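See the structures that follow.
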Structure I
Amino acid sequence: MKEIIEAIKKSLADENYQAALFISLSVPDICGQIQDPQIGNGAGARKWFDEYMAFKYCPASLYDSMQVNNPNSIAKKSPEEIQHLKSLPATVTFTSTQYWDLRNAFLHNASVVGKKLTFHLTHSTSHMNVIEDALQLSAKTLCEDICKGLEKWVADMAADPVVSARITQTAEVKNVIAGGKIQFF
């Protein structure tokens with residue numbers, strides 16, 4: 001998993017947003033399958049997204065959204081304003097179903113037009129806006145958030161010996177095999 005995180009971060013550093021997105025959008029699938037091979041990739045991916053991404057992408061209220069995405073904006077609010085914000089729904093969300101729609105469109109069709117929603121993918125700091133009936137997402141922010149979710153998932157799974165064993169069996173790309181007896185150059 002460390003290699004996956006490093007590949008995403010390197011792709012972002014190199015401004016290779018396509019590669020970063022291809023890898024990142026695969027992470028919930030990979031984790032869901034490793035954690036529970038019986039659940040199936042779509043259900044497992046959405047479950048992983050709900051557990052590790054929903055706090056930021058599907059907040060229960062406008063207050064929760066501001067708390068995660070712009071905590072400085074809440075610091076100056078009065079208790080009454082905070083109560084009011086807690087009573088309002090989040091204005092923009094990116095649900096696990098929408099994630100799955102983007103994942104399928106992007107990975108299978110190299111498209112941002114999903115079955116239910118169109119996405120605008122940018123590499124700006126602007127993130128989670130609805131523009132002309134499309135959901136704008138910053139590829140940088142989304143990929144960084146998925147990396148953070150993956151890091152947390154790996155830490156959470158450390159307590160589960162079965163899942164930890166599956167994690168150690170993930171694919172590696174390396175030039176040394178057979179315990180070092182064979183090397184490729």
Structure II
Amino acid sequence: MKTIFCCCVVVLSPLAHAAETPKINPVTVSIDVPSPAWSLNITSIHKKGNKLLVVCNALQKEGMSAAMLSKATDSVLIPSKFAQLPRDVYVIGQKWNYSDGYKAVTRKEMDTLLMDSTTVYTAKKMLTEKSFIGLSVKEAHALAKENKIPSRVVEIDGEPQPSTMDIRPERFNFAIKKGKVTRVTKG
């Protein structure tokens with residue numbers, strides 16, 4: 001009898017788990033940008049009335065880049081109950097308007113638009129150099145890896161470490177003192 005009960009539990013548990021798992025759908029935004037140095041991040045999605053307000057940031061990476069019209073795209077997952085709602089896309093951080101389908105706004109304009117809305121999605125906080133200060137080497141590398149940011153240790157207790165001379169604007173370089181990150185540079 002115990003064997004039959006165990007088999008039923010094992011067979012039925014995936015079905016119970018599937019019923020609890022919320023269905024999700026992607027929301028993708030793609031805009032034309034002046035060069036490949038620009039990226040697009042969906043920072044939040046809000047429901048206002050019977051519409052979704054998709055808030056994006058356009059960010060220019062440091063360094064040089066050829067000036068040629070490119071696409072910047074980002075995609076996030078939201079609960080499927082919101083997937084069929086019409087969408088208004090707003091982009092903060094840019095002043096050009098190369099393509100239809102979105103409106104360039106300031107942060108102040110966006111705050112006004114978001115009054116009386118309900119948040120559906122919020123992106124993780126963007127990491128800066130300060131995000132790593134005080135972490136152990138292991139914690140700093142794990143945080144960078146989790147956020148798909150290249151990183152390396154360039155100094156330990158005042159001693160420079162062997163490293164390549166290439167410059168990668170998105171990479172974080174850690175200076176370590178007594179096992180903790182004390183300084184972070186990019187490059």
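Here are the numbers:
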read-out	value
Given -6000 for helix-only ellipticity at 222 nm (-39500 (n - 2.57) for each DSSP H run of 4 or more, over all residues; to 500), calculated: source structure among I, II	II
Of the structures I, II, the one that 18.6, 69 was derived from, the read-out being Rg and Dmax of the Cα atoms in Å	I
Comparison of I, II - label where distance in nm of label points 7 Å out along Cα→Cβ at positions 35 and 51 is highest	II
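Every number here is computed from the coordinates shown, using simple stated rules; none is lab data. Everything numeric here is computed off the predicted structure, so don't read it as measured data. Cβ atoms are built from the backbone, for glycine too; each structure is taken alone.
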